[in-house]
Structure I
Amino acid sequence: MSKKVLITGTSGGFGMLSVKALLEKGHKVTAAMRNTNTKNKEVAAELKNAGAHVVEIDVTDDNSVNNGVQDAINAMGGLDVVVNNAGVGVLGMQEHFTPEDFKKLFDVNVFGVQRVNRAAIPHLRKNNSGLIIYISSLLGRMCLPFYGPYNASKWALEAVAENYRTELSGFGIENCLVEPGGFPTSFFDKLIQPGDQSRNAEYGEFINAPKQMFDAFEGALAGNPDQKPENVAHAVLNLIESGSGKRPFRTTVDKMGMGDALKQYNEDLENIHKGILGNFEMAHMLETKVPA
């Protein structure tokens with residue numbers, strides 16, 4: 001059955017690929033992005049020509065989000081699925097990121113998701129059904145050095161999704177996390193650098209470690225053709241086309257070894273949640289109510 005899907009952050013990477021994958025399967029898609037008439041004018045036109053409805057949404061702005069979500073609903077005649085894909089990354093020594101740097105990152109990766117959800121959930125709740133997908137990261141399950149603020153934001157996003165999962169399950173609204181590894185996308189070209197460079201000398205030669213690690217990882221990506229960003233788009237598509245109540249809460253997407261290493265961690269945490277919530281007679285909140 002065709003779904004009405006809103007995806008944020010579609011100017012490139014996973015977002016753009018997910019839009020195209022869904023359109024090819026006959027779904028109605030609204031592609032949300034910033035700067036549709038300037039920097040992203042060409043990609044907006046490309047997605048529109050492919051069949052998507054394109055809407056301007058800046059996830060850091062309340063009015064932009066509220067107006068954009070309503071525009072999407074009007075254009076598609078409803079809303080079934082929200083894919084929170086908009087995000088930004090970092091690279092550098094954690095000490096050198098200022099509080100303002102952290103705020104900028106969290107405003108997109110965490111607060112932006114909350115803005116979109118608050119705008120969309122009332123419409124999903126009225127239908128007693130819906131799906132919210134969060135594009136998280138394997139770095140939302142473990143930490144790697146030099147990505148500190150990004151790790152923190154994705155760990156926070158995982159908690160946001162965990163809570164929505166339980167609080168919305170009784171309304172038929174399912175919540176799912178997609179946890180990609182690192183992929184060769186434009187995401188890496190937009191990494192936020194530390195706002196304070198005044199302490200660099202105090203780190204000596206170690207100050208070069210973030211760039212060295214990044215270059216080594218890019219080399220590893222180049223040597224692994226199976227690590228294709230299309231894999232993430234296919235994971236999103238599979239979740240959307242799966243039956244309600246049958247979707248895994250977490251889906252790892254990785255061909256570099258990290259994903260396999262973290263699958264048991266995810267399974268163990270799932271069992272922990274079931275056990276602890278069961279002790280409080282709330283385990284049923286982990287299961288989405290499916291209309292009869």
Structure II
Amino acid sequence: MKLLTLSEAIARFVPDGSAVALGLAQETMIPFAAGHELIRQRKRDLTLIGPISDILFDQLIGAGCVRKIRAAWVGNVITGSSYNFRQAVESGGIEMEDHSNLTLAMALRAGAMGVPFMPTRTALGSDLYKTNPTLKTITCPFTGDTLTAVAAINPDVALIHVQRADENGNAHAWGNFGITREACLASRHIIVTAEEIVAPEVINSDPNRVITPGFRVSAVVHAPWGGHPSPVPGYYNRDHPAFMDYQQSSRTSELFAGWQARWVDGVRSSQDYQALLGPARKEELSLKTHVWSEAVDYGY
């Protein structure tokens with residue numbers, strides 16, 4: 001059994017200085033609960049890896065957890081800028097490795113396959129070469145074409161949020177996966193936070209929906225509302241006001257400290273977080289229309 005509390009999982013598998021992949025499903029299922037636990041435990045010198053992390057990267061930067069970013073975009077999807085990130089870059093407080101969504105995907109795929117790089121046609125002629133030393137120009141030995149070689153990325157840990165998992169770490173996810181599978185296979189450890197913990201028979205009933213095999217998972221955590229304010233398909237919708245409120249609450253370091261004290265430092269459990277949200281807000285974010293998938297037959 002790999003079922004741990006969130007505090008136990010982060011303490012055991014994310015030491016200071018770790019390279020952490022998170023925010024891997026684009027704008028959905030961002031592991032905010034896990035990210036907030038990194039802040040509560042005052043993790044330091046982290047390298048954050050992800051395509052579009054929305055405001056979670058900004059929160060970790062504001063809390064002083066981050067040394068380096070390897071990403072395609074950092075900001076607030078609804079409002080644009082993220083202030084902690086911008087201030088850190090302008091002051092030289094963090095190191096930035098610029099990627100496109102595709103080069104980051106190729107880097108993690110190379111890591112997942114155990115090869116040193118992946119060849120691609122992307123990024124040729126772009127400014128990414130000026131800021132990213134992990135991109136090199138190569139000549140294809142078969143065609144003579146000029147290609148980009150994207151160096152592999154192997155994170156120390158991938159943090160992912162899913163709809164349901166069993167106690168052995170086998171997890172179901174649906175919706176946009178982004179590069180979740182690639183990052184999981186490329187990482188040394190995987191921590192899964194899940195809306196529900198279900199019996200293994202539930203997971204076994206639909207094996208094609210398993211996002212990553214349980215034997216690769218280091219810890220699984222029961223974390224209802226662990227993806228809020230991002231949406232979790234089938235459970236709750238995106239909390240647009242939360243992103244707009246965060247813009248106002250992160251304009252200065254003093255405002256951000258107040259936000260952190262309320263929404264992170266003062267939260268010790270999923271129950272605490274849901275109490276902060278309140279029943280009215282949870283009801284507002286609940287699903288209003290259900291769209292079920294078609295059943296499949298695995299019979300023999």
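Read-outs: derived from the displayed coordinates by stated rules, not from any lab. Please read all numbers here as calculations on a predicted model, not as lab measurements. Cβ atoms are built from the backbone, for glycine too; each structure is taken alone.
The greatest value of distance in nm of label points 7 Å out along Cα→Cβ at positions 176 and 200 among structures I, II is that of I. Upon calculation of mean count of other Cβ atoms within 10 Å over residues 56-63 from the atomic coordinates, which of the structures I, II produces 17.9? Working through the options, I get structure I. Using mean projected area of the Cα convex hull in nm², for residues 64-223 alone as the calculated read-out, with 11.7 as its value, let me know the right label among I, II. Comparing all candidates, it corresponds to II. When Rg/Rh (Cα atoms, Kirkwood Rh), for residues 8-119 alone is computed for each of I, II, the one that comes out at 0.96 is II. Looking at distance in nm of label points 7 Å out along Cα→Cβ at positions 16 and 32 over structures I, II, structure II comes out largest. With P(r) over Cα pairs in 5 Å bins from 0, in percent, for residues 128-167 alone coming out at 5, 16, 14, 14, 13, 10, 7, 10, 7, 3, 0, pick the structure among I, II it was computed from. This value belongs to structure II. Supply the structure label, taken from I, II, corresponding to helix-only ellipticity at 222 nm (-39500 (n - 2.57) for each DSSP H run of 4 or more, over all residues; to 500) with the calculated value -15000. Derived from the structure labelled I.
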